[in-house]
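Colleague: Next up, some structures in structure tokens.
Read-outs throughout are calculated quantities, based only on the coordinates presented, and are distinct from any laboratory measurement. Predicted model only: the values in this text are computed from it and were never measured. Cβ atoms are built from the backbone, for glycine too; each structure is taken alone.
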Structure I
Amino acid sequence: MIQTFRPEVALFHNVFPVGSPSLYHAAARRRVPVIHYVHNFRPFSVGGTLYSNGQFLEEALGGDYRREVQTGAWQGSRLKSA
């Protein structure tokens, strides 16, 4: 696609699970600059922000999501957060 389309830049957003690190490799190999959006902490936080009810929930970084579930961090819902 890079050879056919000849982009000025590659814009990556939510690469996993659809894409892979090979996208970055292909862009670098063809010297196409990459812009990668990183806008939340979803891999580390149920709600994606590490906050719930105005509190920073640092324990989520270590895999303890109990307070996020208890406060309904994702869309105000305990069920969805669980």
Structure II
Amino acid sequence: MRMEEDVELARQFTAGQAESEGWMRGSRSLIHLTKGELDAFHDDYLDLLARYARGPEDAPDDARPVLLRWFGLPAD
């Protein structure tokens, strides 16, 4: 995991969200999951990424490259 890059992206998100005209979106949550539910959540996330994935050659003219990050870890 390239955490330095992720920390820098979080800084950019915080600094630029208000002026991004909706291009910067984020969410934070605390939910209670079993290990199996966490596995399913992760798999669903990968499925969601695959559903929207396309290269620049297939993207509409108004599409932009977007960096996405997801990780889950126990809070206790």
Structure III
Amino acid sequence: AFGDATNARTSSDPVAGYIPAYSVLDVSATYKTGNYQLKAGINNLAGKAYFTRRTDEYPGPGIIPAVGRSVYIGLSVKL
């Protein structure tokens, strides 16, 4: 992918340029018993560093790194 319409691989403009391919590993699980349901997961399990956007605004010109690893847990109860 490219950060601009000209598909320039390199440029002095921080918005223009190549955005390299990336892959991210996510894992999630759900456990149900009776009226209870527990959900959990990890996004970006391998802790891969990557970016998907370029900007010339805040926080400054260049790339905006994607969110790192995150973990979530949820509990549902049917009443």
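Colleague: Here P(r) over Cα pairs in 5 Å bins from 0, in percent was calculated and came to 3, 13, 17, 13, 12, 11, 9, 7, 6, 5, 3, 1, 0; which of the structures I, II, III was it taken from?
Modeller: III
Colleague: Turning to a different aspect of this structure: I have -5500 for helix-only ellipticity at 222 nm (-39500 (n - 2.57) for each DSSP H run of 4 or more, over all residues; to 500), calculated from one of the structures I, II, III. Which structure is it?
Modeller: The value was obtained from structure I.
Colleague: Ranked by FRET efficiency 1/(1 + (r/R0)^6) of positions 2 and 34 (r between Cβ atoms, R0 = 35 Å, to 0.05), which of I, II, III sits at the highest value?
Modeller: Details: I: 1.00; II: 0.75; III: 0.10.
Structure I gives the largest value of FRET efficiency 1/(1 + (r/R0)^6) of positions 2 and 34 (r between Cβ atoms, R0 = 35 Å, to 0.05) among I, II, III.
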